[in-house]
Structure formats: C-alpha cells, structure tokens
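Only the coordinates and a few stated rules stand behind these numbers; no lab work does. Remember, it's a predicted structure, so these values are computed and weren't measured experimentally. Cβ atoms are built from the backbone, for glycine too; each structure is taken alone.
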Structure 1
Amino acid sequence: MSKLDAFIADVKQSFPDDRLTYQKGIATFHPENGAEAAALFRMANQARQQLFITGFGNQIDPVGEKFADLMTLRSDRLNTLLKVAADDFYIEVGAGYPLRELNQELSEYGLFLPHSDLPYVGSIAGAIAVGLTAQRGTQPLPLSRYLIMAEIATPTGDLIKPGSACFKSVSGFDIVKIYFSSWGMLGMIVTVTLRVLPFSIKDEYNTLVQNAIDYRKFYQLYQEPEENISARYSLRIKSKFDPKNILPLIAV
C-alpha cells in the first residue's frame, strides 16, 4: 500500500463517506467547514502527505502525474453567503462562492463589490489566492483592498481568523493580506469577509478592466527569488506556516 493509499484509508475512517471523491482520477477532499479542513491538515502533517488546494480549477487544473501522489482539497462545498452587514458595509462569504454571482445577491441590499463584475470565472477565495486585480483608469485596484478578514485552515492544522470587520482596528501589519496572491501555499481560505460599497456609486466602477493572471510568473519568482525582497520574505513566511511542506509549489 502506498503512502497516499494509507492516508486515504485514514481519511475514510475519520470523515463521512461523501467528503472524499475522485476528480479526474485525483483523490479529492471536500470540507464543509473550517474544522474539517484543519483536521485534514493535522492528519497530513502526521502522515507527511502533501495536499493541493483548489477552487474551481480554472487557473490550475489538478490533473495528471504531477498530482497523482497528492490529495486535492476543494472548496466547492464552502459556497454560502453567510452574512450581509448592510449598515456596516461588509459581508462574510464561503470560500467557494462564485465571485461573479455575488453582486446578484448584494443588489437587494443596495450593495456591490467592484470585482464581482469582472470576467473572472472562479470562487471568491480563488480570486484572492491568484491575486485578482483590476485596472481603474491608470490605477491598479487589487481585490485585497476589500479583504478585511478571513478564516484560514493553516498547513499545520490550526484554524485562525486574521483581520477585523471594524473600519479601524489595531495598527500594524495586516496579516490577512499575505493570503492575497499566495496561490494556496499558506493554507486554505475557508471564509472571507469583504468590505462592500453602496450601489449608488456603482457607475464609478463600470470601466474596470481585469489584469492578467500569471501563475508561471509566480512560480518562477518563488523558485528563483534572487534579489526580490518580497519573494524572499514570502518564502520565510511559508517556512513558518508550512514547515513540513504539506503544500508544495508545483510547476504546471
């Protein structure tokens, strides 16, 4: 029995049967909450089994030999709009909720999120992970500008909730922002809290243009950080968050 087969057997014993499926021949775990995702990470650390996080699989399709010895962690069942705080202009939403469907839900509250109208086809957590950025005239408008809090299952199996739904919280480094453009290397985003805007100013954002998303650039940068301070710092964060390299960087 291979290491992955043994791990799959343990997962089947620890979770309900429907949590584990096979997508294009790849063993795939579908957590329905943060506790389940964190528990799987703890098991993976104990077994030293590598995982791969995916949403809709539009940017990286986990298929083929490179993923044959991994278990995929998919956010498709974390797809609920959990809270709309209309008076305080924020929402809480599951990681697997489709980004393009969000404004349809928010319109009845008189709210909108600018990036929901972009042609990006994928989940909200996926959009954060790939660093979705729009162009507003000459100025970039990253989705991270609206990211204020998230629930994260870390690679070591902890469940953390960095950030704050308050308009102003404590000063210092905003930890939740490190998950923007992290490509799933720092843990699984379970829920996301986003600042949203009043519908009355929506026309001001009608000219947004989506910037290109380039995983190959990310891969090359983190394989050869050289003098890039941001990449070197991110690799140090990665080593702290994922000391056993449960979430490997994969060339695709």
Structure 2
Amino acid sequence: MAVARRHDGRRANQSRPVKITPDFVRTADGSCLIELGGTRVICTASLAAGVPAWRTGSGLGWVTAEYGMLPAATGSRRNRPIGKADSRAVEIQRLIGRTLRNVVRFDRLGENTLTLDCDVLEADGGTRTAAITGAYVALAMAVRRGAAQRRCPATALRGAVAAVSVGIVDGRALLDLDYAEDSTAEVDMNIAMMRGGKFVEIQGSSERQAFDMAQLDAMLALARRGINALLRVQQQALAKGRKR
C-alpha cells in the first residue's frame, strides 16, 4: 500500500533540504547562513569581554541571544518593532539563549559574553529551530576563534545542540513542518536535543486537537531522527569553516 506523501512530496519522516554556509558574515567572530527549505536565517556570534552586572565577579561567562525577522521575511511587509517589544521575538530569543547555554562551560569561558544574533531573511516555518541549529555553528566558530586569539579556551564548548519542529497534521506525525503544514497542524512541537540524545527543550501544544502518548512518542522519535541528521550537517559546516 502506497504511503501518502506530503504536499511537497516528502515522506512523514523526511526533513526539508538543509544547507549551512559557514563564515557568512566574515566580520563576526562566528557566523553562518542556514537554509532549511524556504526558511533562511543568518546567525552570528560575538565574543566580548564582560558579563551582565549581576554576573560580575563570579568568574563565570554568559550567553545571550537576539532574534528578529526582516520586514519582508514572510512575503507581506511587517513593521520593524522600533520603540516597542515584539513579544514573539522576545520569547524566541529567550528560547535560543537558554538552549545554547547548555553547550557552554561558563566557568571556562571566564567573564566573557557570547551574544547570538539570529536574523530571519525568509520564513517558511521552523524559523526558531533553524535559528537554534545555525546559532550553534556560529557559537562554535566564535569559541574556536576566541581560543586561537587566547580570549577564551576551546574547552568552553562542551557539546552540540540542534533543533527541529514536529507535529500532527491530518492525524499523522510529521517531521520539520513548513508554513503550510504548521498553519493547519493539530499539534505543533519544537524539540532541541544535544548530541548523545539528551533533550534540552520540548515545546508543544495542542492547536486543534489533544494528543495521546503514542502520538507524543511518534513525534519525539521523528525529532530524534531529524536532529541527528542536523548534527551531522553542523559538523560538516564547521569542518568547512576550519579550512577558510
């Protein structure tokens, strides 16, 4: 019996094509462009001396993040959030920051701050998970460059992390939802996981219909498959970056 394909021809357990271009912003300590289907995000990482006031004197470093979308990223122009907070962007940048803090040893980073900037060029679903996946590459490159310049040790980085979206659409568990799927999903989840299989973040909610344990297990299994593939793409991008 033929398995029904998704609207773009993918199987239920198939991610969109992903490409990570390292050193995309050469003036940054670390950077990449991540392309996930029709979603494109520029990620940069900047290493600077000093930490927030509440952290000063602790000997510990810090990681923080900012996230935003270009006005035309979704097709119809959005106004820039000048002078007022964009609640969605604030929620996403907090997600990015706390996820990436899991891969940094603050005691070894010293009183330095790594700032991650994620700017969405085009959005077709999965911008926050693409930002996390790309931000890790930018962060790893910034730590590597900082170590080469003796601003921080290479051991400040303690692992890798990537993220992917999953959901239930028309009763089926699907990996890596694009906008068309996300906008009609009964259940929408974003999963972040480290190399080795430990989960960092599980965000999920019923959009139209409650889900059971079997569906949750199916989504987590899809997420693990997708994230393992993304972790491999990250390492390939970092290897290319080392050659430049």
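Listing for the model above:
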{"item": "Given 20.5 for mean count of other Cβ atoms within 10 Å over residues 73-80, calculated: source structure among 1, 2", "result": "1"}
{"item": "Test item: helix-only ellipticity at 222 nm (-39500 (n - 2.57) for each DSSP H run of 4 or more, over all residues; to 500) calculated as -7000, pick one of 1, 2", "result": "1"}
{"item": "At a computed 17.4 (mean count of other Cβ atoms within 10 Å over residues 41-48), which of 1, 2", "result": "1"}
{"item": "When distance in nm of label points 7 Å out along Cα→Cβ at positions 9 and 225 is computed for each of 1, 2, the largest belongs to", "result": "1"}
